[in-house]
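Nothing in this text is a laboratory measurement; each read-out follows from the coordinates by a stated rule. Keep in mind that this is a model prediction, so the values were computed, not measured.
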Structure I
Amino acid sequence: MSSVSLSMDTLLIWILVGLVAGFLASHVMLGHGMGILTDVVVGIMGGLIGGFLATYFNLHIAIVGHTIISEMIVAFIGALLLLLLLRVVGLASNR
């Protein structure tokens, strides 16, 4: 069994990608941000959802030379889907 270790750099990149993706997705879906911490959580969860769906459907989003932008696009799409699901269930409101 292998162990998973996260370096500080990797963790900071996840937080950065999550913040940007969550911020953009919350503004697109809700019309306003949800706060820094919630935007980061939504963005990171969106990255996981988007990454899973991209792998499942064999989709590859790549901007040559800019992998972090590609990751942000995938996380943004996943965060949009997450917020759409939460809005349908009634947990995310338009305030």
Structure II
Amino acid sequence: MDRLDRERRLRKTLSENGWVAIRAAKGPVDLVLIRKAAVVEVRLVQVKSTAGGPYEKFGPRERAELLDLARQCGATAWLIYWPPRKGWRWIDSSQWPRTK
């Protein structure tokens, strides 16, 4: 399954669970997720599926860009890591490696 297939499946699953999932056209964001519960929640999401780990192709510069964009629009930044032949998992930006 390629990256776009994974993103399509994620969008479908998330939309079935109360999220509006929008594919971003460019920049550090793959998906914009919005849901309304008690308050509106917005998540900017990068999706990675590399076998070498969640940060293999999501380096310090890309993480900083996503965090900065999330701060600018009042959203939270997330990574969804979906390695080959395994399930996907959410990784909150507070769990990302710190950079100097």
Structure III
Amino acid sequence: MSAVSCYVYYRIAPEQAARAREAVAAVLATLEQRHGIIGRLLRGAEEPLLWMEVYENLRDADRMLADLEGLLAERSFDALLAPGSTRRTERFVAQA
């Protein structure tokens, strides 16, 4: 089975950016501790409130993503999103 890379993107409410950054940093640290995964947080070059989390070379993407969602739910992360925004996850594998 090929390793999966996951890209999660969403928009943050401007007034929640600092709180959201703290929450994502805590989640990334926990995922690294639990799964050995080093995730990254990026922001849009022209749209700084468009954020993307990157998780590469996952062997058990379902397990990691379930843990990620649980960690975010504990922090009520959805309340930090811009109105009308949702977290969208895309999965990719290497071309054979």
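Thinking of I, II, III, which structure, once relative contact order in percent (Cα under 8 Å, 6 or more apart) is computed, gives back 20?
Details: I: 32; II: 20; III: 49.
Computed on structure II.
Among candidates I, II, III, the computation of helix-only ellipticity at 222 nm (-39500 (n - 2.57) for each DSSP H run of 4 or more, over all residues; to 500) that gave -24500 used structure I.
Each of I, II, III could give Rg and Dmax of the Cα atoms in Å, but the derived value 13.1, 39 comes from II.
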